[in-house]
Structure P
C-alpha cells in the first residue's frame, strides 16, 4: 500500500514541488493550504493531488484535518511541515500581531501537525517528519526577528523531537533552504535581489525542485538512520 503524506503549504511554491516529488515516489499526498481556494483547485486539477484547507496555527483544526485525511486516504506516515508566512519589519515597526502570526504559523504549525499525527506514527512504529526551516533561521536576517526566531525554533524542535521518535521508528529532520526562486522571492525588489544572488557562491537562486529532492530523500523508507539533522540547501551561502 502506498504511504500517505501530508504537505502543509503544499499547493504552491516549494510546497507544490514537494507534493509532486512525493507523488512521483508513489506516495498518496494530501496538500494543505490556508486560503487561496482558486489556486488550490487549479493545483488539484493539474496534479490529481487532493487539497485540504485549514489553518496550521489552529490546533483543533489540525486535529480535525488530520483525522479527515486519515479517514479518506489512510494512516499518515509522512509529514512535511512547509507552511509559512512572512511579516517583515524592523523591531521599531514590528507589531505584536506581526510577531504572533509568524511564530504561530511557522513554528506553532509544526507542533500542531506533529501532535495530530504522532500517536499514530508511534503505534505503527514508522514515521517521517521533515520541517522546512531557513537559512535565515541559521544566520539571522535584518528586519526578520519574527521569521528568524520561528525558523531557528524549527531547528531546535527538530532535534528534540528526533530524540523522542528514534526508538519508535520515526525520523525527524529539517531542511534549511537558502534563497529559492519562488513567488515570495520574486517580490523582492530587483536591485535587492541582485545583491542577494551576488552573495550566493553558486551564483544563482535555488529551485523549488532542489528542495523537494532533499525532502524525498529524507522521507524514504531507507533513510531511517538519518534523524535530528538539518540539511542546508543554499548554494553555499551559509555553511553551517
Structure Q
C-alpha cells in the first residue's frame, strides 16, 4: 500500500483537506493524518502540540481557526474521505481514543481504517474497547515514549507489541537497514514504514515482501515505482514466451 503522509504533503499543506484531496486524486491507498483535541474537545487533524507557541489543548477551535483557518476537524476529514480512500489515523495523545474511534465507525467499516500511535497506552485502550480495530505501534530512534528504560531492540519491541495487542509495527524506514527488521519480523508482524521519500530506499522497500505499507510525502512517486515493479515480471515473461 502507498500511504500518503499527512495527505500528499509534498504538494499541498500537510494535514489539510487540500492535501487529502490531492492524495485521493493521485491514487494513494490510504491517507495518514494526525489527531489532536482542542480545549473545547474538538478533534482536529494537526501534527504539532503547539500552534504559534500556544498549546493546542489550551486553545478553542475558534481560536485555532483565527490563527490557521486550514486546520480541519476530524468530521470534515471523514466527510471528504468517506467511500473514497482508507485511513491511517495517528493518535498524537492518549485519553481521547473512544471519541476518535466512535467518529470513525460512524462512517467507515472497521476494515477501512487503522489506528497508529507512539503511545502504547493509547493503542492498548483502543484494543481493550474495540478489539476488531487494527492498531499499529509507531517507533524510531528517539521516538519511543513509554518508558525511560526502553532500549530499541527486537525483544523490547516484541514484548511491547504483545503487551499492547498491536496488529502491526510501523518503524522509521532507516531502522530497516539494521538487524532489527529481521529480528522483529521473525514472527508474523506486518510492517508499515515511515516516512520514505528517498527514491532508492522506496524502490528497495517496495520490493520487500515483508513490507505492507510505505508512508510517503510523494505517493505518486511510490505508485509509479510499484507499477514498474509489477510490470517488470510480466514484461520478462512476455519476452520469454515470444522466444
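Every number in this text was worked out from the coordinates using simple rules, so none of it is lab data. Being a predicted model, the structure only gives us computed values, none of them experimental. Cβ atoms are built from the backbone, for glycine too; each structure is taken alone.
Supply the structure label, taken from P, Q, corresponding to Rg and Dmax of the Cα atoms in Å, for residues 79-174 alone with the calculated value 13.7, 43. Computed on structure Q.
Determine which structure produced the value -11000 for helix-only ellipticity at 222 nm (-39500 (n - 2.57) for each DSSP H run of 4 or more, over all residues; to 500), calculated from the coordinates; the candidates are P, Q. The value was obtained from structure Q. When mean count of other Cβ atoms within 10 Å over residues 63-70 is computed across structures P, Q, the figure 13.9 traces back to Q.
Which structure, out of P, Q, was Rg/Rh (Cα atoms, Kirkwood Rh) calculated from, if the result is 0.99? Intermediate results must be reported in sequence, preceding the final value.
Details: P: 0.95; Q: 0.99.
Of the structures listed, the value fits Q.
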